[in-house]
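Any read-out appearing in this document is the output of simple, stated calculations on the displayed coordinates, not a laboratory observation. Predicted model, so just to flag it, every value in this text is computed and none were measured. Cβ atoms are built from the backbone, for glycine too; each structure is taken alone.
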Structure 1
Amino acid sequence: MTREEAWQLVCEWISNENLRRHLLAVEAAMRFYARKFGEEEEKWGLVGLLHDLDYERHPEPPDHPSVGAEFLRQKGLPEEMVRAILAHADWTGVPRDTLMAKALFACDELTGFLVACALVMPDKKLSEVQVDSVLRKMKEKSFARKVSREDIVKGAEELGIPLEEHIANVLTAMRGIADRLGL
């Protein structure tokens, strides 16, 4: 599957612009980590772009991400990529036993939290967000309540990267596409 074909699927399945932006953010973070770890950037980027393909239609477990993963499997997406998508949701029971799966889990919640951090900045720009302010916001339970701090911390641990470094890495990746994210 090409990047263009994947984006067409995103546009067919998802009408919510914020969800599309989330997928773009996770794609950028996954591409960053693929480069960092010497992995296939295109493959990792597609996993990031497609991981929540079914979320708008099937947001609740156990349908998400299983419905989307099965659809992508039928479209010929390699099993390693399908398993990484399934593994980003603990309730699927699919273990995060590859670096790709660990990176997807680590980037998913964090990208959403970084968007929330940017949106409370004076100019609503990712360029204004700093790692120390993200760490402080993580301690505020009322800020971005729906984002699991536990998953952010667990994701960095599973990836084997200190939390501060992981936040900086994902911020760097997202800043590279800030215009596409509207931030």
Structure 2
Amino acid sequence: MPTSLVLTVLGEDRPGLVEALAHIIAAHEGNWVESRMAQLAGQFAGILRTSVPDGNAAALLTALQGLATHGLQVVVTRSTTDAPTPEARWLTLDLVGNDHLGIIRDLAHTLAQRGINIDELQTACTSAPMTGGMLFKATARLRVPQEVAVTDLQTALEQLAHDLMVDITLEGLPVSL
């Protein structure tokens, strides 16, 4: 049975980092299953999941730690399960507004209070052409438990949008709402 590993990777961005990771994984008969990677403030940051034959896992871990000599920090965690996600609705949340402190804190709090998981989150600050200030944008993929009433979620997000002075939209809602 293969071993599933989740890797987080961080280092100064430069060409060849993904190639180095892919080479080591392939050399140990590992399969690159899924990943998210980005360059942020001159740093390469990534998370990936790989599957490797049990007999090769220890050697792969050793080889990955060797990347530290090239300035790449790798943290590896063995995944205990690929359990299916419990029954949930999947929604996409988009948020746009003038940048200020606490937007993600308040959004995360509102969602966590309702047992909603943020499976993916992307944020960015960009120049707001009309005002000269900074515009904050966020997109989140949410896993909403079936027992959470979508109308209650909408009401809470409308109140949050008002409090934060941002626009929040949800996609993936049933047409009947």
When distance in nm of label points 7 Å out along Cα→Cβ at positions 74 and 138 is computed for each of 1, 2, the largest belongs to = 1
Entry that produces -8000 once helix-only ellipticity at 222 nm (-39500 (n - 2.57) for each DSSP H run of 4 or more, over all residues; to 500) is calculated, selected from 1, 2 = 2
Mean count of other Cβ atoms within 10 Å over residues 26-33 - structure with the largest value, from 1, 2 = 1
Candidates 1, 2; log10 I(q)/I(0) by the Debye sum over Cα atoms at q = 0.15 Å⁻¹ computed = -0.97; producing structure is 2
Compare mean count of other Cβ atoms within 10 Å over residues 106-113 across structures 1, 2 and report the one with the greatest value.
-> 1
